[in-house]
Structure 1
Amino acid sequence: MPSSDVRLIEVELRVRDLDRSLRFYRDLLGLPLGQPEVHEDGGLRHAHASRGSWSDGAKDFLLFNIYPAETGQESRTNVGFAVEDLDGLHARLKSAGVDVVHPPEAKSWGRTAVYRDPDGNTISVTQLPGEDSLSSRGMG
């Protein structure tokens, strides 16, 4: 098998309403998305969260972008996130009226739930084994 230096560095969603998606991803899911911005050289108003540093060439760099879509060009995808407290997040999403596709359930890779974002993308959320939250131990 040939060695490869290819690695994922960006996930980009195209959404109908940037502000509505910011409320979902930042305010409900808790992603560290910044305020919407437009790059100095122009482009579309968008928001992003990153891990690692692009300028430092970090091997773990990952960028999550949310851009407005042209009509009919919205993303249709699944995005997965790891969390420390799936029960707490599930309660918050459910109380906000988020569409629950699959409630939290135990899988071989951890406890997982699936939700639908405002544009119909599915969002998988997993609490990895060993990341027991207080609520999953009956303390929350």
Structure 2
Amino acid sequence: MAPRTPARKTKNWLILPHFQLRFSFLLALAALSGIVAFAFAAGFLIRENYDLLVQLSPMDDQTKALMTSEFETIVQRLIALSLGFTGFFFVLGILLSHRIAGPLYRFQKHFRDAAKSKGLHEVKLRPKDEFQDLAAAHNEMVRSLKG
């Protein structure tokens, strides 16, 4: 009896690193673009009104400076939160692309094996993987050719 290979304990989340990293980068870039566009539009309007309210208020200069400093602190925290949000979208891109990259990897492997005359075999995908219809069509073709 052949020795059993131990089961993998961790998943290889980067099955096709070039594809998955590019996908995740583009998703994070789209999220960051939306954040920046919203931040500039909202920030401009809020800053304009905030400065006007601070200038027209009956506070002394020291309190006005403190209010302006507090506003800058809030802006810095929002920037940090936005960067964290962008990082979240990058990781989300890795997780989402995993269900795409796995089937692509399997198809590439089967095509390379066929090119090396190792025979045609059916492709088996995980139930939640993408490209189930493509795998079904491929498997139907293999059964037809084996005949």
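Every number here is computed from the coordinates shown, using simple stated rules; none is lab data. No experiment lies behind these values; they were computed from the predicted model shown. Cβ atoms are built from the backbone, for glycine too; each structure is taken alone.
Here Cα extents along the principal axes in Å has been calculated and equals 89, 34, 24, so which of 1, 2 was it run on? Corresponding structure: 2.
Calculating distance in nm of label points 7 Å out along Cα→Cβ at positions 87 and 119 for structures 1, 2 picks out 2 as the one with the greatest value.
Can you say which of 1, 2 returns 1.6 when distance in nm of label points 7 Å out along Cα→Cβ at positions 23 and 111 is computed? Answer by label: 2. Of structures 1, 2, which gives 2.5 when distance in nm of label points 7 Å out along Cα→Cβ at positions 31 and 47 is computed from the coordinates? Derived from 2, not from the others.
Once relative contact order in percent (Cα under 8 Å, 6 or more apart) is computed for every structure in 1, 2, the highest value turns out to be that of 2. Hey, FRET efficiency 1/(1 + (r/R0)^6) of positions 63 and 103 (r between Cβ atoms, R0 = 35 Å, to 0.05) derived from one of 1, 2 reads 0.70; which structure? Matching structure: 1. Which one of 1, 2 has helix-only ellipticity at 222 nm (-39500 (n - 2.57) for each DSSP H run of 4 or more, over all residues; to 500), as calculated from the coordinates, equal to -3000? It must be structure 1, since only it matches.
Here distance in nm of label points 7 Å out along Cα→Cβ at positions 15 and 39 was derived from just one of the structures 1, 2, and that gives 3.4; the source is 2.
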